[in-house]
Structure 1
């Protein structure tokens, strides 16, 4: 019996699925964030290997059993210097007859549209749009990391929510429910204490549900943040191109 392991590693969590040659899912496992550009190479390896080992254990595979194929879709791995280093480690750490290391956006595109032309927009901890045209060329936009890009992502919304809350406190911006919500979430007495918190990109992205909840309660600032995030995602060239194509197809002859 041949066994196949698929791993999806992002900025928030890592998931692993193990299946057999009959396409039966035998195990599902999860671990922490694995984007090497955000958590470092050591942490990335630890989370990937942890998820893989959990899946093998659930499927009751012996340690000596070599998998037929391992595919890892990992955020941040499409930089050559990152890919080469992690691919060499992957081949040693998880024995298999075949290995594929690619980006999480690439496996999402494949899962969504197969070999057809189309566009996907991923907005998680980070953000990126990925597309394939009629010639099979793959196009991307965004996904350059939290400090420099990731507009419209959970991180971006969480960061802007903190900024809005601080401006509310200062009187430089309008009142927002986010000020109190963030304090409760982070267990701090007032919003000024946020600058003392050791917040990583995952922690900041985890504030996104607060923004969504406040927007649903008609908080003006939260609604504006959500609207801006949507517009940022729509500005990606592959998305704009797909929308233009859809408009052309919808127009009567």
Structure 2
């Protein structure tokens, strides 16, 4: 049985004091990943009726990594200490009607299969496009409707209660788990090849993951230069809860998923 890491070691306690979020506590990193075989896998599965995309695969891959390989990323800062989350939930940005961005909350994402996460996200996107907004989207609309500077004061008050004090407000959809364990956004779908995400201050997530565009690039395979399908993947980590090594472990896990995506077809 894997030994659970100490989330509140000496450095973590110091980091939670000297860094603020997200002004100066952000670690940025990115990798380029050969997904030639992965795209072929997706095409094959879609022809079989399983409507999956790269977003489904990376969302599910990250969730399983946080559950089994990198539990340190499934945490948040609460009153100067690092707290472990009870579940691995995903928050996925999606493109809704009129080019507006929305979010989908996927609870217990690590326990799903590719088929299950595909069906769940499809249903949630369908609801959102029909106007059935979740609590997060409704709260965003409420805050946006308040005139400035009262909007700023309300935001700071909500952030102080939920993020700084760690108090949940379920009636308005705000709490330590409202934005999941991590956030995923696919900027490649809007024409950007690469980007570095921001840590959404009120979310209190330890990581935001970004998927860039896919393009043909010369790549070395077995000592030979070939044209391959390459995607750029980026992440922003909260340095109070995580280090660059955690990002490296995550990217290594995803590299393995890209080679063996069939792992995600079965229950973990």
Structure 3
């Protein structure tokens, strides 16, 4: 009881420090133009000025950037999870030669810094005609996300009871059926956790999208935010904060609804062990 009374004020303070920037961001995105000059910067909006969102969506082209991010993120996310989970299942569950060598190559991909691959990828995409196309982003996100996915799912499959998988084989299930009907449902929490990690990486990526895509109609939302601030000469803070809110709030809401599954996925391996 004493420990709870001692730590409670610190927890409340931590929650306030974490939540205030997001609340202030949303409140600033709803301020009228005159409020940025007549009120302190930390003050909340007096009324809801939705015109900032309309201006950011149309004049700032955040709607185009938002759509591009959705188009690029979800197919890449699906391929990363699907291919990575299948590869991890094949490496950990199946028995075959050189599987440790294959796993080593995947793990080596985690240790490669982003800066080392930018120039080779840029040259490769330029020579193959993929520069300034969505395919450059698709290929980059999938290949860069696979090593972490394989590593995480391999560790998770290692913790699964092998008796369940063996029983499924004895009951006449094929290897594909074991994967989709037994292994994937049992690893659902881990897959949700990876989905969130990879989603944050792809959605918030700036360096790849800024390097490989320069066409305005193909820019993602993070690249669009860079151009948005300079679009209005004297910066209009209301539309700018509205644009930032549109980029941040989807990831926050997604994590809010899936946080329980993510925590279960992060601790599942330890509990099974």
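Tabulated results
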quantity	calculated
Test item: distance in nm of label points 7 Å out along Cα→Cβ at positions 9 and 161 calculated as 3.7, pick one of 1, 2, 3	2
Computed 23.0, 75 for Rg and Dmax of the Cα atoms in Å - originating structure among 1, 2, 3	3
Ranking 1, 2, 3 by FRET efficiency 1/(1 + (r/R0)^6) of positions 121 and 225 (r between Cβ atoms, R0 = 25 Å, to 0.05), the structure that comes out highest	1
helix-only ellipticity at 222 nm (-39500 (n - 2.57) for each DSSP H run of 4 or more, over all residues; to 500) from the coordinates reads -10000; which among 1, 2, 3	2
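We did not get these values from a lab; they are worked out from the coordinates using the rules stated. For clarity, every value in this text was computed on a predicted model and none was experimentally measured. Cβ atoms are built from the backbone, for glycine too; each structure is taken alone.
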